[in-house]
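The following blocks contain the structures, represented as structure tokens.
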Structure 1
Amino acid sequence: MLRARDAMDRAYAQPLDVPALAAIAHVSPAHFTRTFRATFGETPHRYLQRRRVERAMFLLRETDRSVTDICFEVGFGSPGTFSRTFSDIVGRSPRTYRKEATPTGVPTCFTMAWTRPSA
């Protein structure tokens, strides 16, 4: 499970599906989904979405790139899906988040820990 999660962390912007992740973990797709959820508390799909949103939060805070560019860079296929998923996880739209967020002078690892969306 850790190998598959690490692969998701490394390649979050790539299209990843359950059969490919299950192959990394050397289990069947159904067993992978059940075990991943039991181990990490969320489905592989939701984990990947949250990982992508965390990266988008960083880009929204630290760059002036458009929301659409960020959407595609972090691996979402459409701005609508990105905005809806971002709002579900963070609690506000990407544009609102950008307006309210300010760049910080602390290391990124601290910022990620403090601003990590809850599962």
Structure 2
Amino acid sequence: MFETSILWRGVKRQLRAAVAPAVFLSLTGYFLWHATQGDRGLVAYAERQKDLVLARAQLARAEAEVALWERRVGGLRGAVLDADALDERARAMLNASDPNDIVVMYPTDQKRY
């Protein structure tokens, strides 16, 4: 009986000594997991960076398209009309061509500007 109580006290002492490190290790593990896998962790940061690169590429394409259309429409505005731009738009709207024009057929899936 005496040996059992000594043994039990030693086990209790070791358990008490192990509680604090176990709590701190589990807290450290919790914060490390959230630092990598959480909503604002490293993995989410990498995904946001990829999304940012894609958004910037889309913005560049949209700005290029806006510049193209501004240039095309700019020839049709103002006091002086650009004769080539006006002729091009009139032919495109009427689906007509000049007998001296060379017509190049594009595939239907390719954009024409």
Structure 3
Amino acid sequence: MFVKKLSTITAESIPVGQGVSRQMLISPEEAPNFAMRIFSIDPGGFMPMHTNTVEHEQFVLNGSAEVSLDGELFAVEKNDVVLIPSGVPHYYKNTGEEPFTFLCLIPNKEDIIEILD
């Protein structure tokens, strides 16, 4: 058990994206079943088309973005919920003038990421 302050968790840049950072809220080493992260994509930033070997369960905290899920485009914004099954090609592109920020939970399994662009 623990309690953390978000302000104490360092954001790390995600080099395969542009303007993308991640804060690891609960790591796979800290919890037995799920990892919890916050991603932030700066205005004009994006995460390229890719797949993951684990599902992603996401809740949008701030901003707006275009999200492609298996070729279908969605406009997502604050308070939207996104489910991305494992193996589904997807990308994110910030379409707003503020950071696009979302909570992302994944199971504690090996996550192999394949960039498709």
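When Cα extents along the principal axes in Å is computed for each of 1, 2, 3, the one that comes out at 43, 29, 21 is 1.
When distance in nm of label points 7 Å out along Cα→Cβ at positions 16 and 40 is computed across structures 1, 2, 3, the figure 0.6 traces back to 1. Work out the source of 0 here, i.e. which of 1, 2, 3 gives that when helix-only ellipticity at 222 nm (-39500 (n - 2.57) for each DSSP H run of 4 or more, over all residues; to 500) is computed. It traces back to 3. Matching task: 21, 15, 7 is the computed value of semi-axes √(5λ) of the Cα gyration tensor in Å, for residues 8-55 alone. Pick the structure from 1, 2, 3. Structure 3 accounts for this read-out.
Taken together, the values in this text are just the output of simple stated rules run on the coordinates, not laboratory data. This structure is a prediction, so every number in the text was calculated from the model and none was measured. Cβ atoms are built from the backbone, for glycine too; each structure is taken alone.
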